[in-house]
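Every number here is computed from the coordinates shown, using simple stated rules; none is lab data. Because the structure is predicted, anything quoted here is derived from the model rather than measured. Cβ atoms are built from the backbone, for glycine too; each structure is taken alone.
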Structure P
Amino acid sequence: MSKPIIAAQLYTVREQMQTPQQIADGLHKIKQIGYSAVQVSGLGPIDVHQLKAILDQEELTVCATHISWDRMINDFAKIVEEHRILQCKYVGLGSMPAEYRGGREGYQRFAQEASELGKRFLEHGLQFIYHNHAFEFAKFDGVTGLDILLAESDPEAFHFELDTYWVQAGGGNPVTWIKKVAQRMKVVHFKDMGGGSENQSIMTEVGEGNLEWSAIIEACQDAGVEYAAVEQDICQRDPFESLAISYQNLINYGLRNRL
């Protein structure tokens, strides 16, 4: 199997992309760095047709989105139409709503309800994907919440979008988890972890922290991951510079920037 294609998670540059003009300028910068794919998340208001026109002008494809749970439930038809316009298959949920997090039963209920929603997306040629944080590694009767989601969800309708930083922050092993969700994850979030002051970890550019990227990339390749979306919620420098550093490091690791 081929190594994943590098994509830019636009949440990284959300503060710089809040108006249509900023979005156009930002997407141009991302293309100039070398990216050919982006994940749409955190953008300011923009008509989806205008966004698609800018993406086409820059020859950028959309590998995935992040959509709120509320919109998935209450605005389903419009989400399907937006993804058709963007020519994007993967509909991402950035986090599990707080009301499901209280215990094992909540995780089970979410896995079942999200699976039913995922089946509806499948009917339209779309795939639901779930992005984790650290809280899913809390244990209920000795089992992590993420394990409950994996076991209780429909393998076809409920896919994953593991975030390497948050897996590590939750006490998990990114390589182990990539193997666990093999064939149920086509988009992964690449985010590195470094040491900060006062024993606090920080988010760093991919390859600038301490995660074991050679092993992570090999596991992603074996698992059939299509896109590695670079995300850095908090940057220590200009976010576009951070995206450029991560991009070049991943090119050096042998990842691709296009199909």
Structure Q
Amino acid sequence: MPPLPPALNRLIGQALHEYQMLADGDRVLVAVSGGVDSLVLAAILKLWQKKAPISYTIQAIHLDMGFSSETSLLVEQQLALTGVPYEIVQTTIGRDAFELESSAACFHCARNRRTRLFNLARERGCTKLALGHHKEDIIETFFINLFYGGNLSTMVPRQDLFAGKLAIIRPLAYLQKTHIEQLARLFALAPVANPCPLTENTKRHTIRQMMTRLYQEDSHLMATIFAALGNVKPQYLLDRALHDPDQKR
């Protein structure tokens, strides 16, 4: 694997450092869907493993969602290029969810996929679960939760779970999608198409299209929104519990 461009290396290092994503002795499970983001993440963690002042192990895991065995074969080919040990786990999570009412399919698929990853991490004694979400994903999640969930929240670069036994980490949190595509070309990694029939019929897809139009109109908007997510002023939000100590949530 060629070295990371200095500017992108700094952004990755900044995210890793500010959120203390990796520690000596960590066992890291990298969830690889086949998309360019998770493939690049696996390659980056392999590169950092060689130069980091700490020692950690990496294993990639791909959940076959039950749509097409060809997809897993293509993902396996790309994972082999990263040099990261990997495992393909066969499931029917996606196919089972697709058989449900379409409005509930994505929710059930995401929940069951996440649960399976948690279980796999626990079975393998992993301390970290690495996901390939980037800056746009974090912003999109905020608007999905705002528009459809009725709450102000988003993904965080590090999230500790199960009394600290496992942490979700997102080392690409400070990278834009264009940065990840640049790295994919550098590493000669090709994304594998998502076989889910609902890929372009989701709330995330709708929000992504909306945000893309806004970014085209104002090139500074992404940076402004991302900065706002770290500059929260709760006293100016309509959270009654903040103003009434006796208010029950």
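Comparison across structures P, Q (criterion: mean projected area of the Cα convex hull in nm², for residues 138-225 alone) gives the highest value for Q. Given a value of 15.0 for mean projected area of the Cα convex hull in nm², calculated from one of P, Q, which structure does it belong to? It traces back to Q.
Quick one: helix-only ellipticity at 222 nm (-39500 (n - 2.57) for each DSSP H run of 4 or more, over all residues; to 500) came out at -15000 when computed from one of P, Q, so which one is it? Here the read-out was taken from Q. In terms of mean count of other Cβ atoms within 10 Å over residues 42-49, the structure with the greatest value among P, Q is Q.
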